[in-house]
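What follows is a set of structures to go through.
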Structure I
Amino acid sequence: MLIFVCFEFVVKIKIIINGFFFGNCYLIWEEDRNCIIIDPGDEEELIMHSISELGLIPRLIVATHVNVDSIGAAAAMREAFGVPFAIHREEAKMFDFIPNMARYLGLPQIKLPAVDRWLADGEIVEVVGGGGGKVSLQVIHTPGHTPGSICLYTRGAVFTGDTLIAGSYGRTDMRGGSEETILESIHNRLFVLDDATVVYPGHGPTTTIGEEKKKNWAVFRKKRDSIP
């Protein structure tokens, strides 16, 4: 479990590695244990067990993009906890691709969640506890992996989904993907954040914006190759 101070609030984070693709689901909560679930993977029992074990109260589910390993458990958790599910409005066109993707990967079909809140760039998603604690995340639209991929930023941390991962970036060879667009998103939307900002990606270990600006050879090699 990770703890960091965001503005005057103490925020805690639990990383749950789950599913066929070893995705990172994040539970982020304030002092009264009201939490936001980010990218609820495809192992609902494992995630729900962690929520119960930590005594958390889910208030919102947010997905950084539509994929089997980011929304697989969203419908079940939305129904179990009676909380809204939110995703960027540009991902609406991606839902009908999920059955084909699951079939192609040899995975069970998943129940698609109803969307309660369509997000837009710059929007704030938050939960506020009775004791004054708060989790507040700003939506950063970072298309490229998918048209509606987003990152979620709070001072000192950014949850990057499949846009930026340690040493690389998300694949762009599937429906709605664009390598040029994802590189622009990384350089223009993420690499402008403070170097000390901790990156919590959709897969793999945490890193920082500063480390990726120095060592992410994949991002800079592709960016260099695109210059005429």
Structure II
Amino acid sequence: MKPDPDSRPPLIWDLPLRLFHWALAIAVGVCIYTGLDGGFYEMDWHMISGYAVLGLLLFRISWGIVGPRHARFAAFIQGPVTVWHWLRAAVRRDPPPVAGHNPLAGWFILITLTALLVQAITGLFATDDIFVEGPLRHIPPPDFLGWTQTEFLRFMTRIHRQGEYIVIGLVALHLFAILAHRVYLREPLTSAMITGRKRGAPVAEALPGQRILLGIGLGAAAAGLTYYIINL
């Protein structure tokens, strides 16, 4: 006997967003592993996965503007008072039901995406002065900086190397948050990001559609723009 479709949790996360999430997790994982290992052949994979991260971020930025409502930045970036009230309720194990990202998670996502974007951009200019060089190393620095090409590349390389540990810390916090939601708040976030259906979300917040064709178009555009950027 099949379960009644109306009894299932509402569809909150669209398919393009879910594919983005898991693809980004894989790409960032490869970046971290190859960046820490630092082997010659590993760096080839580091650069490829870095390009993937850049393309995925370009897609997410556009999806955060025109995607379904729960994927939009405007839907989950809340003010500090709202964040504080949600956090206090969460400590009491009684947070108000939220369809999409909760107010605290919204800011964490924005910070994480920003950190990854900084890593992706600085990686395009990073160099070890021996074998590995970013594809945009030849582009001169902006005139207002007053830097030489060497100074600019060293700065970008330093930011990229130090930023890796920030990303690792953010990944660790993300994993801790998933565990806390599962154990403390009894909210299975992982299954929701697989099926798209979030238990406990208001039924009225269910998505009427997933905009899959739009997602395919924006994904192709992001891939094309990434290819253009790395070949400047």
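Derivation of every value follows stated rules applied to the coordinates shown; laboratory data play no part. Just so it is clear, the structure is predicted and the values come from calculations on it, not from any experiment. Cβ atoms are built from the backbone, for glycine too; each structure is taken alone.
Observations on the model:
- If distance in nm of label points 7 Å out along Cα→Cβ at positions 22 and 38 is computed and equals 3.4, the structure in I, II: II
- At a computed 1.3 (distance in nm of label points 7 Å out along Cα→Cβ at positions 30 and 62), which of I, II: I
- Structure with the greatest value (metric relative contact order in percent (Cα under 8 Å, 6 or more apart), set I, II): II
- Highest-scoring entry among I, II, by FRET efficiency 1/(1 + (r/R0)^6) of positions 102 and 142 (r between Cβ atoms, R0 = 35 Å, to 0.05), is I.
- helix-only ellipticity at 222 nm (-39500 (n - 2.57) for each DSSP H run of 4 or more, over all residues; to 500) from the coordinates reads -21500; which among I, II: II
- When FRET efficiency 1/(1 + (r/R0)^6) of positions 158 and 190 (r between Cβ atoms, R0 = 35 Å, to 0.05) is computed for each of I, II, the largest belongs to: I
- Given 3.6 for distance in nm of label points 7 Å out along Cα→Cβ at positions 54 and 78, calculated: source structure among I, II: II
- When Cα Rg over 2.2 N^0.38 Å is computed across structures I, II, the figure 1.14 traces back to II.
- Identity of the structure behind 40 (criterion: percent of Cα pairs over 18 Å apart, for residues 118-173 alone, calculated), options I, II: I
- Among candidates I, II, the computation of distance in nm of label points 7 Å out along Cα→Cβ at positions 14 and 214 that gave 0.5 used structure II.
- Top of I, II by mean count of other Cβ atoms within 10 Å over residues 70-77, largest first: I
- Structures I, II were compared on distance in nm of label points 7 Å out along Cα→Cβ at positions 110 and 134, and the highest value belongs to I.
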